[in-house]
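Pasting the structures in now, so scroll down.
No value in this document is a laboratory result; all are computed from the given coordinates. Computed from a predicted structure; not experimentally measured. Cβ atoms are built from the backbone, for glycine too; each structure is taken alone.
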Structure P
Amino acid sequence: MTAGLLPVSEALTRLLGRAKPVTEVENQPLRAAHGRVLADDLTARLTQPPFHSSAMDGYALRAEDAPAIGTELVVIGQAAAGHAFDGAVGPGEAVRIFTGAPVPEGADAVLIQEDAEPLDNNRIRTSFAVTKGRHIRPRGQDFTQGEAVLTEGTRLDYARLTVAAAMNHPDLPVYRRPRVAVLATGDELVPPGENPAAAQIIASNTFGIAALVEAAGGEVIDLGIVADRSALIEAAIGEAVNAKADVLVTLGGASVGDHDLVQASLKAMGMELDFWRIAMRPGKPLMVGSLGAMQVLGLPGNPVASLVCGTLFLEPLIARLAHRPVPSRAGQAITASALAANDHRQDYLRATLSRDHDGNLVAESFGKQDSSMMKIFAHADCLILRPPHALELPAGATCPILLLRPFGE
């Protein structure tokens with residue numbers, strides 16, 4: 001490995017090794033808790049179902065009264081969801097019942113309506129032999145009061161939010177989202193929608209990185225675009241500190257050229273630099289350090305390099321802080337064409353995916369991999385991983401990939 005360039009695996013290990021999951025807890029209403037992580041066990045506040053209930057539309061009766069087909073019973077009333085029958089079922093009697101209604105006292109089975117022949121004088125004749133407990137949901141079949149249905153560390157998806165609501169919790173204790181301050185720097189940058197001057201370009205990194213942060217479970221603090229002035233950069237860093245950001249992500253300016261002022265500004269404010277310069281392509285100028293309790297991740301200013309580094313380093317960092325499992329994007333595919341031998345840096349080649357006639361994933365690398373080309377990153381399905389010093393790989397060989405999105409999306 002070239003001196004001064006850290007292997008990707010070592011860089012990721014060091015970055016995640018210093019990551020401490022957020023400990024602060026906040027209560028969030030159900031509608032705002034999707035994707036959040038429970039900070040405590042969630043116990044049921046009631047029993048579900050709270051009573052024996054009918055699983056079908058039909059007739060509640062005593063199983064011993066209808067042991068065989070052809071039994072006749074008198075219908076003495078009705079029970080619907082939210083409206084119980086006020087009385088008890090006696091010998092030779094039945095109650096018209098609907099799904100979700102409480103089973104009347106005395107009844108121990110439900111005859112579905114398709115198996116009951118209506119007769120005159122509020123009577124029915126059975127066309128099915130009834131057994132005890134049939135089509136009845138017993139009280140507590142789902143969960144009971146005091147039962148820990150969801151445990152601490154559970155990520156709340158649509159199914160878990162449903163059961164949390166059923167347990168009668170209007171709000172939930174969840175870990176605070178990691179606060180991630182995003183700072184773009186450069187005299188050449190202007191926001192989307194403006195007319196750039198002759199030497200300027202549109203700032204695009206912030207939007208992709210912010211989306212990545214939010215998808216990983218973080219909360220974005222957008223510090224905007226700051227010109228290449230040390231005082232302005234230090235003021236923006238101060239905003240991140242005052243906002244108690246868990247992570248500061250800088251975009252551009254982390255190298256050591258005359259106009260790369262971010263690293264120098266951070267050091268002037270007390271940042272402890274862990275490492276920078278990674279043996280990877282694109283994305284060599286990656287900076288990792290800490291400023292007090294705030295972690296610092298300096299991403300390259302080049303949009304594609306920034307997004308690749310964000311996928312490899314920022315996404316797992318935010319997931320770790322947010323109590324989520326580190327996402328796994330790793331997979332394998334067959335190369336559609338030969339891949340050249342590699343040098344000392346680990347390459348990440350943008351590629352599309354398809355399936356061959358055997359159902360295998362096939363990765364087709366874009367011919368030109370210039371790191372300034374955002375369009376092909378947007379159309380790429382994966383990154384083909386080429387380890388340092390990898391030999392030429394012929395077409396049809398298996399290669400490791402990192403999925404950028406689920407195949408087919």
Structure Q
Amino acid sequence: MTAHRPEHRAVISGIGHSAIGRQIDRSGFQLTLDAVLAAIADAGLTVDDIDGLAMFPGGGKANLPGYANGNLYEIQDALRITTTWRQGQVEGMSLPFYGAVQAVATGQARHVVVWRTVKEGSAARNAGGRPAYGSVNPGAEGPLAWLLPVGALSPVCQIAPYAARYMHDHGATREQLAWIPVTQRAHAALNPDAVYRTPLTVEDYLAARMISTPICLYDCDVPADGSTAIVVSAAQTAADLRAPVAVEAMAGVVDGRPSWDQWEDMTRVGHATAEALWNRTGLRPRDVDVAQLYDGFTIEVIWWLEAMGFCKPGEGAAFVEGGTRIALGGELPLNTWGGQLSGGRLHAAFGHTAEAVRQLRGEAGERQVHGAEVAAVTNVGGYEAGAALLTRWTG
């Protein structure tokens with residue numbers, strides 16, 4: 001592979017998880033250490049090889065209920081790491097590894113560990129329910145001045161109108177959308193780390209309680225406790241790594257106002273990012289073997305299927321109907337670890353990235369997609385949109 005784009009000077013070399021579950025009796029700091037050390041070992045490196053650290057979120061108002069990262073300084077101190085590059089990422093980052101790729105591509109570091117830790121399952125238990133993001137600062141100021149009076153403090157309240165608009169414009173039905181969580185639950189059954197592994201049916205989905213119309217319980221990701229870490233390394237170190245994965249292309253474009261309630265076009269989310277991504281590679285949607293598309297809510301999967309060109313605008317619901325196309329063995333296996341809808345909300349595409357790496361290495365066990373060479377990864381959408389193509393390493 002030629003290094004004519006910055007992405008080509010970096011590889012994803014390691015992935016690691018802590019224990020994952022609805023409630024884990026370990027601190028965020030402990031979970032973070034578990035994931036970081038696992039990722040470093042997975043890369044075939046030692047702690048002494050690490051010279052870059054990054055965490056999400058990086059502090060301030062991004063530290064919402066259940067956001068439980070070990071502090072950047074605490075982790076560095078605990079592992080006695082000397083850094084040449086550090087980053088505290090905040091909400092709005094396009095991809096977990098975006099900054100780390102740029103760091104190693106420009107020679108600021110050789111091996112960077114990026115992590116994300118959540119205790120949202122425990123936060124929900126302790127609060128008697130899943131805390132709304134806006135509840136940590138519910139003063140009527142800034143965007144909350146408009147959202148607080150109508151009770152739209154949680155993302156589900158802000159995304160529901162997008163789902164309603166999509167269904168109105170394109171005639172999509174809940175019966176069609178149900179196939180996303182149903183199929184992903186079948187994939188989760190093959191993932192021993194998934195939070196929910198019991199079968200889910202379309203009937204179960206339709207009978208579930210409504211959270212914010214038309215979004216029901218099974219349209220929402222699962223609050224969980226757990227940590228994910230990713231090691232990004234300079235491509236020139238590939239010979240020293242256990243099983244690197246190439247970063248073919250990545251992009252993150254914000255082409256509208258940076259808020260959900262003020263986004264100009266509710267029918268087009270992620271399209272500018274996807275267009276920028278395809279402009280950075282000779283690959284095309286038909287070349288993608290497995291897709292790990294962000295699924296905080298089912299409608300986000302529809303956004304990305306259409307934005308990435310896997311189907312035409314307005315055809316996303318028909319594409320997933322029946323589950324055949326998005327199942328293992330289908331034309332586009334989707335969220336093969338169960339996604340956040342069943343695997344657990346590891347957030348910010350960390351879980352999606354880790355699964356893409358497993359698939360490209362051929363290490364996904366029973367859920368392995370045969371011959372996977374190209375994986376698509378996306379994050380959120382709109383003003384937090386990011387997309388990447390990862391490929392099997394060929395040197």
Structure R
Amino acid sequence: MKILWITSVYPSDENPGQGVFHETQVQALIRLGVEVTVICPMPRHSTLIKYVKRQYRANKEMPFKYVRKGVTVYRPPYLAIPGQLRWSQPDKRIAAAILNTMSDYDIEPDLIHAHFAMPSGGATKIVAEQKKLPWILTLHGSDVNIYPFYSASAKKAFEQTVQSANLVLAVGDSLRNKAKELTGRDSMVIPIGVDLSRFKPLDETKTQIRRRLQLPEEKKIIVFIGRLTQAKGVFELVHSLQWLSNDVAILFVGDGPAKDKLRQHSDFNRRLFLIGQVENERISDYLLASDLFALPSYTEGMPTVVIEALALKVPVICTSVGSVPELFGEHRSLLIESKSVSSLVTRVNDIISRNLFTPQVQHDLYKHIQKNYHADRNAVLLKAVYKRTIESIYSTI
């Protein structure tokens with residue numbers, strides 16, 4: 001069985017933390033004997049735009065083709081325009097880049113699996129039509145909760161993409177319900193798979209891990225892991241410091257446009273530390289070195305880092321957005337409201353001072369995660385979906 005995986009994010013040596021959840025699921029599929037090839041089109045901005053807008057300048061050269069953990073990954077460039085997902089979808093340009101790559105490298109899959117309705121899904125719709133191939137679309141979060149509301153044309157593009165796929169998957173119930181509300185089409189829920197075998201307590205103590213990572217040993221540490229943007233609630237998190245005890249510090253692990261502003265905070269390098277982006281293999285170190293993990297996002301799909309933290313029995317502060325409540329199951333009352341510094345402060349104190357995350361709560365959450373979000377389990381479900389879709393299409397020919 002040959003599957004072409006099309007996505008806008010996938011890890012590389014240059015950016016090992018980008019789209020790790022894709023790589024984790026691909027590796028689990030490979031272990032089941034599924035042959036996966038990845039095409040991850042890269043936006044290429046005009047020279048003028050790159051000169052005027054610093055955020056569009058490429059920091060590192062990305063190879064067109066590379067092999068990572070046994071998987072061949074192609075990154076064909078396409079001309080991109082700032083804000084294009086708001087008004088004018090780049091579907092045709094991305095599709096052309098994908099089709100040329102498939103032709104040049106003789107990529108002949110049995111099925112295409114696209115991730116995110118926008119932009120990958122819209123481009124895959126064109127590719128599948130031209131190649132006469134079945135295709136599956138997975139909805140992840142922002143493609144349902146944000147992009148369709150940018151404009152009437154964005155909403156129309158979203159609806160057309162969802163309606164045209166042979167099968168639509170969603171990573172959580174909330175996304176399935178929202179997509180059905182917007183398009184009238186139902187979808188099948190298959191959560192993001194995480195390689196939970198990698199997220200186990202280490203032989204080291206918390207103090208030893210902190211010493212190895214050169215973190216303050218005497219502080220109560222809150223860790224944030226993710227893209228540093230306003231929508232992830234990073235500014236609410238940093239503002240909470242002024243209401244918390246002086247022995248509380250925050251680690252920001254990741255990169256993003258909010259980094260420079262966070263660096264200007266008065267407590268930088270005293271109670272606020274910017275670690276930068278780290279490889280996925282090191283995430284568990286920072287989780288285990290901390291007293292709690294916080295992700296106070298305004299919106300989310302199914303954040304894998306929350307799954308990883310709960311698998312390590314690390315207390316988690318998270319907002320009740322997207323599919324996050326599904327991760328907490330019967331303990332969803334632990335979630336807080338978004339955009340609220342006071343809710344953050346209260347919950348931090350509840351965990352640090354009042355032991356809100358009792359051993360029983362941690363065990364319940366751990367069992368819930370192990371049962372529903374293991375990459376190997378979800379790979380079995382995906383392989384079965386691939387098989388049924390391919391057979392149903394070709395049986396009618």
| Given a computed value of -5000 for helix-only ellipticity at 222 nm (-39500 (n - 2.57) for each DSSP H run of 4 or more, over all residues; to 500), which structure among P, Q, R does it belong to? | P
| Among the shown structures P, Q, R, from which was the value 0.45 of FRET efficiency 1/(1 + (r/R0)^6) of positions 152 and 232 (r between Cβ atoms, R0 = 35 Å, to 0.05) calculated? | Q
| query | Upon calculation of Cα Rg over 2.2 N^0.38 Å from the atomic coordinates, which of the structures P, Q, R produces 1.00? | reply | R
